[in-house]
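The following blocks contain the structures, represented as structure tokens.
Taken together, the values in this text are just the output of simple stated rules run on the coordinates, not laboratory data. What you are looking at is a predicted structure, and each value in this text was computed from that prediction instead of being measured. Cβ atoms are built from the backbone, for glycine too; each structure is taken alone.
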Structure P
Amino acid sequence: MPGAARVGAALIILGAGSAAFHPPVLREWIYPLCWWGYLLVADGALLSRGIASPLRGSRREVLITLLLSVAFWGIFELYNLRLGNWTYRYVPESLGLRGLGYVVSFATVLPALIMADRLVGRLLPVARWAARLQALRWLSGLLQLPGRYPRAVMTVGGGCLLAPLVWPQTFYPLVWMGFAFLLDPWNYRAGRPSLTAELAAGRPGHLITLVVGGTACGLLWEVSNYWAYTKWTYAIPLMPEWSKLFEMPLPGYLGYGPFTAAVYAMYHFTRPLVGAGGAWAPESEGTWA
């Protein structure tokens, strides 16, 4: 096991122990302890398979990836000021420690999604499965629509992002897919990596990989949050208490796939800031064709 993975395993054990006993020094840091542990273990898994890790680029690339992660999730936090779909409980009283906790936790989102995408793409024969699925064959024409009508799809994306601000109780789920519809066709037209280009070419494998990897991350996020002391809880319209798996209502897990596609589009929209060697660079994406 690589050294970083051993450190990650130790962090997970420390986080799990803190979740069990809630020591005052560590109880407010259970979630970031576990998640940075998960990232280091995943980093070791990628390294052992010769797959590039977003934590092993140049210092500039790693720093920008972490900053983009904080910025991307910060956008959804701003939306939540209007939606009120989740709140944080038992946060540190110190504003400085609270802010540090937010930054350290939010910085894990983008690396986690990149790692999950690569691990799923390498370990599971997603492309072959996609080619064999009859359902995807007859849906191929529908899947290619974004490439044929990018402006229309971008308009839909804009609507998905505006409607929740006007009618938050009704259209709050659209937030999680809006940036995918708005920015992915833009990336396609700009010649950047995009799901639109892959779907237009009849290659749905990467979309499936993102959905599977993102949903796996979502489940792990919810497991980690459920046992943490400092945590978030949900107040989602029309979702009864009995529908929850951990803190999240079961239908909410359907949002992690669209959210991952949205983050992928947001990343490549901002990719000029990262440069040609970005963490989600196209040269690493051959397993999805």
Structure Q
Amino acid sequence: MVYKGTLQIDGVKREDQGLYTCTARNTAGHVAVTSTLNVVTKPVIEEFKNITTQVLANTEIICRASGDPAPDIMFHKDSEYAPFETGTQHDPRIFVDVRKDERITTATLKITDVQRSDDGLYNCIAYNKRIKTELLGHITVEYPPTFANTPMYEAWSWDNRLVNVTCLAEGIPNATISWFIEGAIEKPVDIYTPNMRQIGFQSMSSLEIRPIDRWVFGFYKCIATNKLGVAEHRVHLREARKPGPILEAIVYEKTATSISYRIIGPLDDGGLPIKTFVAQYKDDR
């Protein structure tokens, strides 16, 4: 006859880990078998803080996790396909160090010569066996203002036509923008400058101008400032005019249903590129 015994533990805790002995007895004696119960606990991320650094600086972000056994840790940048490996990465600026001490694992992601591309979300993944815990942290990379993505370098107006000149400054922290009118004496544009109004004072800014006087035509300087530096961008406001007369329009091909002309445009384009010519037909009948 075979007898079976079962020890059932509900709500297993870490304290339940250890040696368990099963003893079978009868009148003839007893026999014992010892077994070890290992309790694997889900990792707990104890520390993973957002950090702020500056371009070209050196920085590190630390993830500390506890568990039993001490968990493994890896970092994964949200915008990248694969996680970082321990040690030096394909980009030699980045190094991952992982150290275990009993139930605690500390992983450090170190970055030298920080670039703007290092900005973003980073995932700390702590895992042991088949259990894992994840937590997101953010590295903010501050950098001085730049006008790299400002497309406007010139604008035109005529007949008191309202016009906007615009600049786009990228920077962390956000840059504060001010406008200046270039001339013999450079002067700032403010609320007292006639016929001009600044729209937006951070990141993107436009200067609304109604050129009722000739002096408003010329160069305008957009200046962006944050705690890391200053950047400038110039926009040339030009006065446009009606183009001069067409020099020549000669018929060079006729068919039953069409007529073609060779056109020599005006010497004076009025300050704006000539895009089209318009032909009008008048019936003499």
Identify the structure, out of P, Q, from whose coordinates relative contact order in percent (Cα under 8 Å, 6 or more apart) was calculated to give 12. Q
Hey, P(r) over Cα pairs in 10 Å bins from 0, in percent, for residues 11-162 alone derived from one of P, Q reads 9, 24, 30, 26, 9, 2; which structure? P
Here distance in nm of label points 7 Å out along Cα→Cβ at positions 19 and 171 has been calculated and equals 7.0, so which of P, Q was it run on? Q
Which structure, out of P, Q, was helix-only ellipticity at 222 nm (-39500 (n - 2.57) for each DSSP H run of 4 or more, over all residues; to 500) calculated from, if the result is -20500? P
Comparing Kirkwood radius over Cα pairs in Å across P, Q, which is largest? Q
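Given structures P, Q, which gives the highest value for Kirkwood radius over Cα pairs in Å, for residues 211-266 alone?
Looking at the calculated values, the largest one is Q.
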